[in-house]
Structure P
Amino acid sequence: MALEDKLENAKDKVVGKAKEVEGSVTGDSAREAEGKAQGVFGKIKDKVEDVVEDVKEKFDKD
């Protein structure tokens with residue numbers, strides 16, 4: 001996974017957590033849900049990129 005991808009995914013997770021906390025503190029359930037979704041999206045992108053990297057490594061060995 002490229003460094004740029006890792007940074008982008010980390011940004012999604014951090015910004016998502018910040019939105020989640022902001023929504024929780026202010027009582028804005030929509031903002032809290034948006035933050036949770038953005039954080040999950042960052043985690044999913046990490047996992048997908050790990051799988052893609054693993055598949056590429058498998059095919060590169062053959």
Structure Q
Amino acid sequence: MKVSQLQPGFQIHEQKDNGEVDRYEVVEVAPVGRKFQVTFRSLLGVESAVYPADAYLNASC
């Protein structure tokens with residue numbers, strides 16, 4: 001899914017090289033110029049990252 005289409009509550013799944021899957025919940029998506037700042041929540045806490053609007057993440061509702 002494109003980062004520009006993410007909404008709070010969506011789940012992000014990141015496959016690691018060792019086969020483990022990390023899961024993150026989208027807390028907030030905010031436009032920053034031509035990019036988007038996405039805030040995630042996981043077992044490790046809350047973090048934010050900035051992505052181009054046309055970047056893709058493995059997300060589900």
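The numbers here are math on the coordinates, done by the rules we state, and not lab data. Please read these numbers as outputs of a predicted model, since none were measured by experiment.
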ask   = For Rg/Rh (Cα atoms, Kirkwood Rh), which of the structures P, Q scores highest?
value = P
query = Given that relative contact order in percent (Cα under 8 Å, 6 or more apart), derived from a single structure, equals 39, which label among P, Q identifies that structure?
reply = Q
ask   = When helix-only ellipticity at 222 nm (-39500 (n - 2.57) for each DSSP H run of 4 or more, over all residues; to 500) is calculated, the result is 0; to which of the structures P, Q does this value belong?
value = Q
